[in-house]
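Below: a set of structures, written as structure tokens.
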Structure 1
Amino acid sequence: MLTLEQFHSGLADGSLAGAHHIRISDDLTQFPDALYALTETLEILDLSGNQLTTLPDDLTRFARLRILFASNNPFTELPSVLGQMPQLEMVGFKACRIAHVPADSLPPRLRWLILTDNQLQTLPESLGNCTRLQKLMLSCNQLVSLPASLVHCQRLELLRIASNRFTSVPEPIFQLPTLSWLALAGNPITQKSELLALDTSGLEPYFYQNMQLHELLGEGASGHIYRASYGDQTLALKVFKAAFTSDGTPQSELAAGLAAGTHPHLLTPLAAVTGAPEGRLAMALPLLGPQMQALAAPPSFESCTRDVYATSLRLSADIAQQLIQGIRAAVSHLHQSGLLHGDLYAHNTLCDLSSGKAVLTDMGAAAMLGDLSLSQQKALQQIELRALQHLEDEIHALVQ
């Protein structure tokens with residue numbers, strides 16, 4: 001990350017000449033004219049964390065720009081100039097103040113659109129023209145429907161619509177043949193079940209002030225995980241970063257985890273934790289051994305919806321089968337409990353590759369389906385079974 005002064009200095013001394021990726025955060029109120037020195041080379045531009053409300057009309061001069069992030073800026077609408085960017089594939093405007101997406105603001109080659117945590121009530125029908133769209137992240141807005149034209153986005157694989165105002169499952173969802181990862185918790189269609197799960201779990205909360213925190217074990221999009229002690233119990237403590245995440249809200253995650261109960265191939269909460277700093281939600285989880293490692297890394301900019309595996313990773317047929325059986329058991333348990341995991345990925349699967357034990361983690365995108373009709377529950381579970389098939393195919397591809 002650069003300040004504007006550091007960016008100017010890098011241009012002056014030649015260290016940023018021909019740069020492909022630039023990130024500037026310095027409370028900018030205007031697009032830096034100095035960036036135009038990179039119109040022929042810049043492919044990734046990150047202007048998140050500034051005070052921008054507009055982008056210049058001649059942004060089109062950046063002919064090679066593929067990825068643009070402008071999250072945490074006070075934009076009130078998605079800039080229309082983006083629709084004139086022929087190479088732009090990934091657009092991220094998370095946690096702005098966007099209430100309007102103009103029909104002409106969507107790039108023709110769009111694959112990945114992030115509008116999480118804004119003020120959207122509607123989306124334009126022109127969204128259906130984005131036929132290359134694979135990943136659409138709309139959680140934490142005020143949407144009550146999706147454009148009917150979304151059915152034309154036949155390549156859409158991941159959809160996040162958690163924590164909006166949906167009173168029914170949007171019909172286009174059932175007409176997307178490649179949709180595999182869906183987050184829809186925290187909407188009126190799930191909130192009754194979530195509140196019931198939180199109220200009737202029967203688990204007494206743990207108190208943060210009685211915990212001793214040790215080292216940081218990991219960090220994800222939604223929170224930090226620490227090794228902690230609670231009396232004579234050693235456990236993992238997850239402290240959420242914010243009230244909203246790309247998958248929904250911490251409350252929905254906790255509710256789904258409590259509703260799932262215990263299972264040998266699932267990592268679910270021991271209890272909620274009260275009294276965390278700054279009023280943050282936290283929860284206690286079982287502490288897994290150090291031999292349990294994520295099977296893969298999350299998707300990259302290039303892979304979009306698919307995990308990234310270590311090139312050296314190879315599995316025996318027996319270990320692969322053990323992993324698959326464990327994951328299947330976890331998914332079966334969730335579905336029988338009326339839950340979707342929503343984020344069924346190798347990067348959310350912790351494994352002991354010496355024994356083949358697998359534990360499915362991270363219920364951040366999980367949804368409770370108890371208030372839906374049985375036919376809708378089965379249709380949504382079929383969507384998740386596509387994700388399971390992708391994961392099984394990837395594991396089989398690792399067999400020596």
Structure 2
Amino acid sequence: MFKESEQIEKFEPKVWLSSPTMHGEEFEFLKEAYETNWMSTVGRNIDEVERQMAEIIGCKYAVGLSAGTAALHLAMKLAGVKKGMKVFCSDLTFDATVNPVIYEGGVPVFIDTEYDTWNMDPVALEKAFELYPDVRVVVVAHLYGTPGKIDEIRAICEKHNALIVEDAAESLGAKYKEVQTGTFGDIGCISFNGNKIITGSSGGMLLTNDLEAAEKAKKWSTQSREDAPWYQHEELGYNYRMSNVIAGVVRGQIPHLEEHIAQKKAIYERYKEGFKDLPVQMNPYDSEKSEPNYWLSCILINEEAMCKQVRGEKDALYVPEHGKSCPTEILEKLAEYNAEGRPIWKPMHMQPIYRMNGFVTRDGDGRARTNAYIAGSEKDCDGCPFDKGMDIFDRGLCLPSDNKMTAEQQNVIIEIIKSCFQ
């Protein structure tokens with residue numbers, strides 16, 4: 001057991017949450033783009049990346065774009081989101097899942113989280129349709145690379161004639177019933193941001209089985225230029241097309257997708273074994289139906305093992321207590337040793353920008369509470385917090401999950417975290 005008196009040295013270099021892992025092939029495709037002078041938004045790299053990703057994921061068409069957020073924005077347009085339309089959205093996610101709804105004038109209504117996968121709660125979703133029966137678009141994210149309860153969510157959306165936009169930005173390579181995420185919605189979106197399971201430094205893709213949708217997305221992404229000998233524009237367009245240079249990086253990463261997933265899984269399993277005697281749980285998944293990509297390993301501290309912690313808008317305070325800890329204490333301790341962790345995504349209904357939006361739990365709807373609200377202080381009939389996303393945010397944290405982290409480094413991180421509960 002690690003003890004502070006043992007003078008464990010800081011990690012050098014830093015152990016990151018999740019940083020790009022490069023292999024060399026990326027440079028060859030970058031060089032090809034340079035030598036052939038295809039440096040803009042046309043070229044062989046883009047063509048190959050679109051073809052390969054569609055084949056790997058199992059959809060008919062993949063449209064290379066500048067970011068996952070660009071894909072989500074065009075997905076909102078394809079889904080027909082208009083000014084004033086309510087759209088159901090995952091609550092426990094990054095704001096890039098939600099902001100594109102606003103770009104098109106829509107009004108997000110947030111659906112609470114369930115504990116089994118930390119994703120959208122189907123029971124709350126059904127309740128939301130009772131409250132807002134006219135909603136026709138649902139945006140579902142797969143948190144930290146773990147598929148949500150896809151069968152239940154799809155059945156509810158089909159019952160209410162609603163489209164699904166699937167935010168698979170964090171879950172590339174994850175499977176539900178042996179099928180890749182990104183294919184379960186009417187439109188899927190993935191990301192190649194620098195910290196994702198494979199990267200282009202930036203970039204993303206829109207996934208669809210609809211040729212017309214793919215062609216529209218490609219046209220919109222290149223400023224909606226018409227097929228004319230001059231620059232003819234008949235509708236609003238965007239500068240969203242992936243560059244051939246970024247596509248070269250992604251092309252070099254694609255062969256390593258399964259390798260990266262295996263490395264991330266090994267990290268998850270080492271944490272799980274290392275924490276078996278601590279009052280914590282790993283981020284969960286349905287082992288019978290799904291296989292995550294294990295993008296980030298996370299823990300949830302048992303409620304009885306939480307010391308007092310209060311978070312404001314930008315700061316947090318806690319009171320150390322023997323045998324207990326909290327995310328703030330653990331993250332501060334990791335930072336002391338030059339290792340990067342991160343709080344769980346702060347739920348969207350808690351964000352200042354979205355606090356007046358609708359928020360639906362399985363027990364009804366409500367408004368967001370202040371950040372200083374103590375998660376778990378309001379319970380349902382089973383003794384669980386009404387606001388489950390907030391509870392996960394309060395008690396959870398993301399651990400260093402970089403696939404270049406060695407087993408020895410991870411063992412030290414495990415001991416550092418154990419020391420927080422002493």
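Computing helix-only ellipticity at 222 nm (-39500 (n - 2.57) for each DSSP H run of 4 or more, over all residues; to 500) gives -9500 for which of 1, 2?
Here the read-out was taken from 2.
Okay, next question. Tell me which of 1, 2 gives 23 when you compute relative contact order in percent (Cα under 8 Å, 6 or more apart).
Numbers: 1: 10; 2: 23.
Answer by label: 2.
When volume of the Cα convex hull per residue in Å³, for residues 94-157 alone is computed for each of 1, 2, which one produces 85?
Details: 1: 73; 2: 85.
The read-out comes from structure 2.
Out of 1, 2, which has the highest value for distance in nm of label points 7 Å out along Cα→Cβ at positions 30 and 246? Write down the numbers at each step before the final one.
Numbers: 1: 3.3; 2: 1.5.
When distance in nm of label points 7 Å out along Cα→Cβ at positions 30 and 246 is calculated for 1, 2, structure 1 comes out on top.
Something else: Given that distance in nm of label points 7 Å out along Cα→Cβ at positions 166 and 262, derived from a single structure, equals 3.4, which label among 1, 2 identifies that structure?
On the way: 1: 3.4; 2: 2.5.
Source structure for this number: 1.
Throughout, read-outs are computed from the coordinates displayed, never taken from laboratory work. Computed from a predicted structure; not experimentally measured. Cβ atoms are built from the backbone, for glycine too; each structure is taken alone.
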